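Next come the structures, one after another.
Read the figures in this text as sums done on the coordinates, not as results from a lab. Predicted, not measured: the structure shown is a model, and the values here were computed from it.
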Structure I
């Protein structure tokens, strides 16, 4: 059965609960679907359209980008203090992770142990979210919508939720849908129309991302989210306004670098995209230059180099009520009610993988 047919069958099934999680890049990559300009922000219309199609819950994948930033922040501090397994490679890009493990397995120890946002979302949906809504995880179908086809492997990723719950079948994620596939579905169903509610909000919990979470779809976004989190942890929220020159790690240059001073740390960071650059990276071209390196396979990140989409993401991020993962009240809620604290036993089981 084709994935779209299987998803529709689940929606039509009276006992199944269908949950969609939408990546930040998707909500700026469907302007033409809604008869809008390239890079248009269609978040509310998209949530409304999915509910009209019968989806039970629509969640913000930027939530798990925030959750990843907190876990990665602790990991980063541990490595910087110990000076072990550096440079730390950070990324939410499955294509880069697969490339590293295949072509340079010896460098796998440098890869962050924190899972991708999609994997984190799936694990959290079928545990914490299910508990909050009194849902049976075995009846839940979780669909990730992403701009990247390489994320398809998340649907067959290690069955950590199944292990936790004693179920040998349950997957963290059930289906991965691309932006293009979602556009086709919405058009064929006839729900793309001007009457959609642009103010429709996400379901909760897992329904809110910070500004840092929103820009994760751009090159440099993961690095900026990590540094903002570190800055807030080490220096306090009052130090946040423009303490760091963010422009040095933003933009379309395929190799960007900066020296970032946070408290007593002087951190050399690099931001690169493109597997040709990654090949030079793994060959030792940049050895000794960086403490942390963000790598993404696609030009410009998940948005594929689209300048209008990049501008929209930065604009919406700047308008967000919270600028860092630690500003997100839903992140505080998931730790208080479920994970306990960063790098807890539960966090290590569900949010971290083996490199």
Structure II
């Protein structure tokens, strides 16, 4: 066996290039979180602010106050009915009232006039048509369900009610210096999470009619549309579930396997720095609006990617200081 040829010594430059790969910044600044007492005080301030604005003569202020304070009972339905009588073309109000009608469909506001308002206010919005689908299911109007499913798929746009909801909350509370960005975001996200979104009405309705070719076809088309265009992961998941349910009940196991493969391919592993990035955006207005703008324009997945990228870029700068300063609204302990 021939002897190995001696290798030249590794230079300092070569050693540096081989031992020091391109740096990846994975540590974000950690800001103090709100204590329970801090948040209790902020929540009281926010609720008082919105309660005062319920009687505002400004359409936008009153709309936001209604969205952030109303529950899902009779009083909330009455309040939205009154608002819509004054502002019948307000798309946010129409959409929210439709949502409430899928929960409480017996109220007098859940009528043909509301349907006409929705169709006129957002004819090219897939999300509004989805709300109309749920509305008609609650009203047991099957022909209207099918027509709304078709219009949903044909709609040019698919808006993001969640992004709009958070945006309205932040624009009012932070602009008026009622609370810090962190407190306002926590309140808005909590309020959204407490709402009821009856997407399973569609899954149940479609599943019961899986043996009707026209209905099954319309449901699968709508489900695929949700998967392709809905900005929220929950809506995409419901879309996949509808497809699986119909194909399973039809005994089409090849399509069941195909949908499951698609679901697995769509799953994006949670980024290890996501929680830190979400914490950071509670303190950095620019970072928060990077997330919000991407959410409004695209999807949850793209919003998270944009957030993590900018958080990493900013955190690599030693001068970056996102945490609260003395100029922020005072906390309960101050």
Structure III
């Protein structure tokens, strides 16, 4: 047999080399993202479809809902998108980088900039994936804003479209939670103002609350929602950053506790504490505080495809490090095979 020419062998080797293969697209099909555009108070909601290296979709400013069309291309993880209005006139350009989920960022993000078509007026863009694809779950954002001398509110929360009928129960649950949060803050503020009327030396401050949400996972059965926010209660020593996870069983039409994700009698809390302490120590570059990663509440864990995203309510000075993703591989032996986390 005649030996193959060196050039032929080289080309064959190159064609099989994984290092030279085209990088996989960040995703395929349609994805929804929410986030911010520098200098704009309203949240952006972007719906984007990827097919091979082509991108298409639209975005709106929540509360206005007048879509602007998007079209463009993908190169590696870099997206270049042209924005056009209803008449087809180019009105802007996005340059975005898709960042895959990881230990420090459990949701896919799009980060980059928006500019006018000629490149001027550049502004920073930051968007986070809302993991509803394939679930049939549809939602819109309800936003409440109030600004007075003593109270500053800016709250965004989801309203889910029915069907499935069970989502009406989740909407009612979220509305009750919002009303309770507002009532507590108003009462605290009123009590502080009353104290200050008797003691004028107390600081002349009011209360602030900013709240938003992320859908960390939606399937035909499970919906996981992270409610996050920052608040300052009049007279408090410092502001608070807080994240709460709402788990909902779409089939049963009820909320689910963190403990119900795991086998009865399993030492899930100890495992979550142990894994959280290990990661927190890495983030701190030393030893984690002994009780910092305790599991004390049924709303500390959000479901994601990659793992359980746990919020430990870390002390204020290290609260920016909260939100630790524990891979399912670390929890598989404890997960209830009939629970919401089964199969993830």
Among I, II, III, structure where relative contact order in percent (Cα under 8 Å, 6 or more apart) as derived comes to 20: II
When volume of the Cα convex hull per residue in Å³ is computed for each of I, II, III, the largest belongs to: III
Source structure (of I, II, III) for helix-only ellipticity at 222 nm (-39500 (n - 2.57) for each DSSP H run of 4 or more, over all residues; to 500), computed value -10500: I
Which of I, II, III yields 15.5, 49 [Rg and Dmax of the Cα atoms in Å, for residues 78-205 alone, calculated]: II
